[in-house]
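Readers should treat all values here as calculations from the given coordinates under stated rules, not as data from a laboratory. Given the structure is predicted, the values throughout are model-derived calculations rather than measurements. Cβ atoms are built from the backbone, for glycine too; each structure is taken alone.
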Structure 1
Amino acid sequence: MSGVRVGNRIIGAESPVTVGWENIGKVEGGPIKQFFFTYFQPAVLFGLILFWYYAPNEWALASIGIAIGLGFKVFLLGLEWVNPRYRSWQLTWKEFATDVFYVGMGYTLIRMMNAYIGDDVMIEAIRGAFDWDKFSWFTGLPLLLQAILISMMFDFGQYWMHRGMHNWYPLWLTHAPHHYITQLNINKGAVGNPVELFLIGLGIGGFFDFLPRAALLAGAIGMAVGTYQHINVRFNTPRWWRFIFNTTEHHSVHHSRDYEATRSNYSGTWIIWDRIFGTCVDGEAELLGMEGGRRMDIAETMVFPFREGYKTFREWLRRRSQAPEAHAPQAEPAE
């Protein structure tokens, strides 16, 4: 397998990866189906922006945003059965039960971690250290511009956190279980070790809670774009959308079994960060995962970073203890 050169890298040498938008499959069916799966993503984004822009103040609540997000995911779960991207990614009852566990963990354990040692604590500390009146220039910007800037700043932080997880071994240990998923569907973004899910969620977006409407709009942008990262739906993604935003196609490349392909497309929402920093690969992949597509169960996911970290530390100690012997002076042979 020769692969395709993208910049300074060869993509697809270890596992098949489709490179280039012109080579990606299209939606099959009549004009109504073609229209729906071409404009569905932009329509949802613009619809959510309009909703949060004009909704009454009593509706501008995080709880309303969570409810909309859950309803949106249930709808997309139905779309996966109507127009799947790959039959090999079709959701099974075993996969669904596993996903429910991780989604539940996200809404309980991960939220508790954020409340006690995560964003909530950091936000309170930073709020007390700044004179927020100096940021009046930001609050004077148009509301939609505020939301876009908040979304981009939050995603900028996520980009570097995600990239760091692929380039620094201690962080990689926490992130690796997420790369053992062998299919993409709507809930796979919740699959991973709790430490990784906590770290990847850290960002500066919460600092803007004093701008509830702008923060909710920013969250709506992230939901209307980032949700599609892990989804088994075939779209005819508009050219402008795939240039600006991360897509299912981009993220499938990131989850490919090909090593070089996984070191790309780190953004959560704005793929332009990858384009700016030279890590973007336009394309898609069907064969996902690691170790030839081995599926990691829940128990192994929970202990993997600690078990592998301990094994690495023990190996380091072993090599260190043997080092003096390896460099000990050798006795001269007798004449």
Structure 2
Amino acid sequence: MSTLNSARPRVPDEPKEPELPQPAGPKLSGRAKLGTKLTPYGLLVPALAVLAVVIGWPLINLIIMSFQKFGRAQVFGAPPEWIGFGNYAKVLSDSTFWEVLGRSLLFCLVCVVFTMLLGTLIAMMMVRLTKFFRLLLSVGLLLAWAMPALTATIVWGWIFDTDYGVINNVLVNVFGLDFQQHSWLINPVSFFFVAAIIVIWGAVPFVTFTVYAGLTQVPDEVLEAASLDGAGYVQRFRLIVFPYLKSIFVVITILQIIWDLRVFTQIYALQGIGGIKEQTSTLGVYIYQTSLGSGEYGIGGAIAVITVIILMAISLYYVRQSIKEEEL
């Protein structure tokens, strides 16, 4: 036994990894470490201060005003009267407010759906276009995006003009329809049809560029593998592209809801061209008419606060759903 044990070859021990030398330098004290951790927050202080002055202070004043009886007399120096939730009770018991709110939500829904749909389709088309046509389309989208909302509304108002509009001329002379001197803005349904075109036309470029930027980050290898497995274009978008861009779609949708629910310029300008204010006002215009038009700044502030609460509730819902799905 001793002979066999002595003849058995000895397995060498595994070499140990050499220990790396610790970098030389002064050790940070507890105060220095705390300062290093607080540096990123300190860099945010200037931006937060600007936001507090530009947004926070007016918002606080708006909330305070919504609990006061604040009219034209208070604008010229009269002390406001604190009435608690009186303005909110008056707003929530007003049937006109609920009509405007329902009208605004429906208009926002239509604009958001068609903006997201058209913007996504154009972005997907840009991926397949050649460099020249992609550049040409991008320039056109940028020009539409850069046009001020008031200018765009006036131009579209000319296009739908009763006497000299291009739309009426084409429908009469090309399609033979009875649209001679047809007024598009006198009817609330056609009024919001024109308004939706203007809003969507101005919002599609933002959605298109954002979605296109996301599409360029989707791995081509994954799409090619799905194509070889027999997946069609719709299946590839639903099962591969959309999950990659889901967070982008959530952010864009939230922004579009916020922008379209408080739209003001397009509606107000179209009312000046020929719309009926009582039948076509949305939340943004209704707040303006109540505050500056009627001088009821307290009631207007209450409507504005309710609008902010609605927007925050919608935004938080989408964000919460997105976070839940990412955790699964």
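The table below gives the values:
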| read-out | value |
| --- | --- |
| Answer label among 1, 2 for the case where distance in nm of label points 7 Å out along Cα→Cβ at positions 85 and 165, calculated from the coordinates, equals 4.5 | 2 |
| Read-out log10 I(q)/I(0) by the Debye sum over Cα atoms at q = 0.09, 0.13 Å⁻¹, computed value -0.53, -1.06, structure in 1, 2 | 1 |
| Value 1.7, calculated as distance in nm of label points 7 Å out along Cα→Cβ at positions 109 and 181, assigned to which of 1, 2 | 1 |
| Of the structures 1, 2, the one that -17500 was derived from, the read-out being helix-only ellipticity at 222 nm (-39500 (n - 2.57) for each DSSP H run of 4 or more, over all residues; to 500) | 1 |
| Structure responsible for 24.5, with mean count of other Cβ atoms within 10 Å over residues 261-268 calculated and labels 1, 2 on offer | 1 |
| FRET efficiency 1/(1 + (r/R0)^6) of positions 61 and 317 (r between Cβ atoms, R0 = 41 Å, to 0.05) from the coordinates reads 0.20; which among 1, 2 | 1 |
